[in-house]
Structure P
Amino acid sequence: MTINKTIIRELEHTYRRSFPNDLKRYLLVKYAEEPFPYEFTEQDLYANIRRDISDYEAGELDVTVKSPSERWQEEREHLKNLYIEKSCEARDLKEYVAELEQMLSDHGLESSRIAERRIEYLTESLSF
């Protein structure tokens, strides 16, 4: 779920006051898109917006809106870091699978993947 001007008007009605334009612009930019790779539920969206409004009222929220190129650069950096993190997780999982397969092999057992490879190898060997 993403924000729109109707949601801002509803929030202004709920708070019984009009929000400053800089806060409105900030909210419209910040919550205009889903946070890839996730999605905001309605509850999450409203909770995050309420937190931002509270921080703004306390003077703890910088509502400076970054240029599109700055936002794209930040998103690119975030996605790059996410890719690196997931690549490391995939590598670690491959190593873990190899360890588990070695444990099975040490006890005279084999994983379904090893069994499939063995059957495939035997099938290819017999077909010649």
Structure Q
Amino acid sequence: AIAAKALNKEALQAAAGLPVDRKIPLVAFVGRLEEQKGPDVMAAAIPQLMEEDVQIVLLGTGKKKFELMLMSAEEKYPDKVRAVVKFNAALAHHIMAGADLLAVTSRFEPCGLIQLQGMRYGT
């Protein structure tokens, strides 16, 4: 399973156009871009995360202001951040399968399916 995780990560890095390197931690955010899910919290954390050698892949769609926040992060950090402002279930699964960490920035979660999905992928 660990070998598959590493292969999924390399495939995700390549598909996202990020440097392919198993040693670089890859953080994922997957969710609706609404206040409840905290995409603004994620966007605010990105500058601090960029002080470390990490990569970030963001996937979601929703309010335009949040989409612009995520796209702005990619523009500012083109070698480390990818923002996909659409929803694609297969891509969401690929991201969770390849990421090392899943950022869950929700202000509240009545059920928390994203955490369960992340745990299923060992993320």
Structure R
Amino acid sequence: MSDFENFMRKEVYDKAAVAGSKLCSKGVDKSTVNNMISVFNSEEDPESACLLLITYIKRQVGRGEIHREAGGTLVRDLYEIYSSFREMGKEDLRSALYKYLVLSKWVFESGIRREVKKFEELLS
């Protein structure tokens, strides 16, 4: 298994589970979560898309649309994924970031009302 596949399975899934559960437990609106994916998809270049998304999240935290703790988790995770995949190529970077966003959204939409620390906790 490649480093990319390992990171995707372990890190991205775990990070997305944590972020999605925080978004849900902190009462973030569904449209805000959907808008994060739209903002990301509005830029073709994944590096620009990630930085734009981080700026959007910071804005939404400032406006009270995203709880500060959930926003901090999102920003840290996105920056870590960005830093890890930036040198691997744009396709891998976009794939990792998009997978994180979609998985976070799905965990959020599951309606989980407790925060989890890793993906496996969602399976029990």
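Taken together, the values in this text are just the output of simple stated rules run on the coordinates, not laboratory data. Remember, it's a predicted structure, so these values are computed and weren't measured experimentally. Cβ atoms are built from the backbone, for glycine too; each structure is taken alone.
Taking relative contact order in percent (Cα under 8 Å, 6 or more apart) from the coordinates of each of P, Q, R, which one would give 33? Spell out each step's value before the answer.
Numbers: P: 21; Q: 33; R: 47.
Corresponding structure: Q.
Quick one: distance in nm of label points 7 Å out along Cα→Cβ at positions 75 and 91 came out at 1.9 when computed from one of P, Q, R, so which one is it?
Q
For FRET efficiency 1/(1 + (r/R0)^6) of positions 35 and 99 (r between Cβ atoms, R0 = 25 Å, to 0.05), the highest value in the series P, Q, R is held by structure R. Once distance in nm of label points 7 Å out along Cα→Cβ at positions 19 and 43 is evaluated on every structure in P, Q, R, the highest one turns out to be Q.
A value of -24500 for helix-only ellipticity at 222 nm (-39500 (n - 2.57) for each DSSP H run of 4 or more, over all residues; to 500), calculated from one of P, Q, R, originates in structure P.
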